[in-house]
Structure formats: structure tokens, C-alpha cells
Structure P
Amino acid sequence: MNRTDRCFGTPLKRVSHNCFELSLTKYEPHQVIDFHYHTSPYYSMVLAGGYYERNEFESTPVSDGVLVSRPSDYLHHNVFGKNLTYCFNIEFPEYNTFNFHNELKKTRYSLNNSGPPKIHLWKLYQGFLDDSTPLEMESVLMEMIAEEHRLNHQPKKSAHVTGWLTKLEEYLNSHWDDKTSLKELSELVNVSPIYMIRAFKNKYGMTIGEYHVRVRLNHAVRCLMNSHQSVSETAFQCGFYDQSHFTKNFKRVFGRPPSDFQKTVKKFI
């Protein structure tokens, strides 16, 4: 069994800050990493490729677009697929500063179809590649963790409320290219539109419309990073009215047009 202070793989870039480290790592096709554990809690997102992660009880596929969070001392091993795999990692060697040990549970989050889209994570990756200042990076990371904390510490709701909110979330995440209406959504989950709007914003801190734009942008980022599509093709595929509408929303969230973002994220992959 191995013990590691940093993520395995070939480091393509690494940036260290006061309380966290960011890295981009590459893994060869069919590479195997024997059972090991990390001394620090971490997030790791698959940018391209994928692998199987096995712990003491099960083996789980981790594919392109999936984010995992792991506490320290989590025993596992990895078997990578037939293609090159790239991962963006956030490690917390000084996690006690922010009590990360309790926050990072043994939970698998999917950017594709489970949980709210992690826009802050994409912004952090963009800043990492752009060599943003430590203050900018820390601010984005704290926003991301604060959002995760808020979602994981919601007041308990009845099974009925939890059920229809989950159904609505799953629908929005898997129908990012739909031009749906509030009336159609309220009929889908069988609650009144006003109650649906209020309960959704209480949970996610944003309107249903804002959430759906995030879902589309999340999918757009992955298209820009892992395909050779043009910006206009990406806009159409991700459910935006046209390239202008896509560029306006993208720039509002990421602070730059999608064409610039695409050039940045393709530096290493």
C-alpha cells in the first residue's frame, strides 16, 4: 500500500498556494495505480479520458466530466482506460484551516447529470491555466466550497419536497437543450409554479432559469474543451438561441468570450 502527498500521474502543471495546490496530471492508456491513499483531502475532475476506481467494497467508473471529492486516508486504486486521461486536481495539505476533513465526504459528484453544475470549478481551472493571482484563485475556490457547503447543509425537508426537487434538478440537467416553460416544469413535478420557483431558489440560491443557463454553460465548456466544434456549433448544440446569446451568457459568467476560453483550455489537452 502506498501513501502519497500528491496526486499520481505525470504533472503537466502545478501551482501551490497557502492552503491548497492545483495541478493538471496526465495518465497513460491502461495505466494502473496500486492501492494507495492520500495524506490530504482533494477534489479531482476528469477533463478527458476516464478510469475505474476501486475501493475496499466496489469498483466505480469515473468518466469525462465527473468530479470526485475524497477525504484523506481514503484507500483506493485506479485502472485507466484505453485513451490518455487528464485530471484537474485540487489538494488541501493545510485542510485544518478550513475544516475540509469534515466537508470532503466519500461522495461522487457528476457534472453531467447529478447535482448543480460546478461553474466555479471551471472558473478555477481557467484561472489556473491563466496564472491568475492567489487572491483571485482563493476567492473562486472559497465560493465553490461555500456553495457546496450550503447545498450539503440544507434544513431537512419532507420526502415529498425532496422528491420533486430532485426530479426537477435531474430533468434540467439532462435536458439542457430544451426550450421548456415554467408551466411545463410545474406540471412535470405536480406543484404550483409559484411554490416551485420559491422552493427551488431556497435550495439552490438561484432561479430555475439561471440554473438552466448554468447547465448549458457547463455542457458548452466540455464541448469547447473536448471537441473541434466552432463556437456557433457549440451554441446551437447547447440550446442557446444563437452565437450572440451564447457569447453574452458565457462572458457574463467567465469574463471572456468562449473563443478565448477554448484557446486557453486547449493548451495542454
Structure Q
Amino acid sequence: MRFAVIQLNSQDDIDANVDAIVALTRQAAVDHKSDFVALPEYSICLTGSRDASRERAQSLQDSAAIKAIARLAKDHGIFVHLGGFIELSDDDQLYNTSVMFGRQGEVLSTYRKINLFEIKGDALADSVVHNEASHLSAGDEVIAFDVDGVTFGHAICYDVRFPDHFSALRRNGAKVIMVPAAFTQTTGRRDWERLLKERARETGAYIVAANQCGMFDKGRFKSWGHSMIVDPTGQVVVAAEEAPGILTATLDIGLPTSAL
């Protein structure tokens, strides 16, 4: 299966973010012949503002942005993993949610982030991205799902620091684990690659990690970038630098990997 990992520099402008997602996903499907496209956490809207996060939260059923991404999957006959968006639930709760779309644009699986990021300190108290536990509700279920007969697993960003989450996915037979993220520059430089490699070795699974990159929230914060795919031995198959773009690799699950 040919994977494309898309690295974004999302902002608080949903229309602009969706335009970028559409353009890069089409490029991945048409130019790179990808079967599977992975998008980062907070792809639809990345903002530090609590008020903006609620204003721009999306209903899974009614969101025009979600429907646009589903159409991409259907139009190109590909799988699209929307790494994370702020979901407004039917009971008015906010979640950080991943969605897996099938080749017909259907929803194959959803996952609400369990381990919410939290940094203590007055300087970041108003930032949803840095204080998810204060502003969002947590999911409560570790979820594996099927893609063309292969078991995949969901994780989002801060989940990567919790080995038990990945152990549960391993017990469920996950061969590929999605780890979309908006890892910060500070923690990313120190921990990102190390953690991904550790989780890959522990689970014996491929880790597909699409990360945000660059400045956001009017230059207040910076994401680390360096999206990558890691093989089950902990070796990096392919990795990005710090700019938006597309990574591609052909993964023959259970067999050697070729990065093209």
C-alpha cells in the first residue's frame, strides 16, 4: 500500500486549511499514486484560542470541511485519515477526534483522544492546544480498525507518551498505528522521533506520524514538523523537515519497506 503523509501548517482559517488539504491530497493521489493519505492533528483548524476553538468546532455529521475531505476520498478512491479536529458532539462537548475515511468517502472509524495534553503555567492557560485537559473532553476507548484486511490503530499526539495505549492496540492486532500530531517545537526536538521509534519497537507495528509544522496563532507558537513513518524495528522509513509538504512510502505490511 502506498502511503502519503501530509505535513501542514494549519492556522485558524478553516477555508484556507481545507484548501491546503484538498490541494496536497489531490497531489498525493494523482502525482504520487497514493492509496492512503494521512493528515495531522488539528488539520481543519489550529489555534491557541479557547473561544476560536469552540467557534470553529465541527459536527462530524454536518461539517462542510469534513464533507470536503470525505469527497476527496471518494473522488480519488483512496483512504484518508483525518488526524484530528475539534469535534462538537451532540451533547455540546468538545473532543479532539480522528476520522478514517474509506475509498467511497464513508466513515470507517473514529477515535476521540484519550490522553489530553496539559502544560501548567499562566502564560499558556488560555491555549487549547497546550491545555486540552482544561478545555476538551477525553475519549474513553482505544480503537483498532480494518483497512483492506489490515488492522490499524488510532492514537493522537500526546497518546504517544502512554505505552499502555499502544500495548492495547498491539493486543488488538494493529500492524499500522496512526499518530497524527501537533507536537511543539520544544518537546518535538527532544522527544518526537525517540517516542515514535520506541512505540514502533514495542508494538512491532509501523508508525505513521503526520505532524503540524511552523508558526501558528499569529506567531505565538511553533510546531515541530518532522513527520515520519517508522518501521516495526524502529527505523525511520522516510521523514520530513520543517516545511509543509508530502512524504510517500510503499509499505508492504510484514515485508521489507521501500521508500520512494
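Each reported figure results from applying straightforward, stated rules to the coordinates on display, with no laboratory input. Quantities reported herein were computed from a predicted structural model and do not represent experimental measurements. Cβ atoms are built from the backbone, for glycine too; each structure is taken alone.
Points worth noting:
- Of structures P, Q, the largest value of mean count of other Cβ atoms within 10 Å over residues 72-79 belongs to Q.
- Identity of the structure behind 4.2 (criterion: distance in nm of label points 7 Å out along Cα→Cβ at positions 8 and 216, calculated), options P, Q: P
- For distance in nm of label points 7 Å out along Cα→Cβ at positions 80 and 240 computed as 3.2, the structure of P, Q it came from: P
- Origin of the value 20, where relative contact order in percent (Cα under 8 Å, 6 or more apart) was derived from one of P, Q: Q
- Source structure (of P, Q) for helix-only ellipticity at 222 nm (-39500 (n - 2.57) for each DSSP H run of 4 or more, over all residues; to 500), computed value -7000: Q
- Entry that produces 46, 38, 32 once Cα extents along the principal axes in Å, for residues 40-191 alone is calculated, selected from P, Q: P
- A value of 16.5, 49 for Rg and Dmax of the Cα atoms in Å, calculated from one of P, Q, originates in structure Q.
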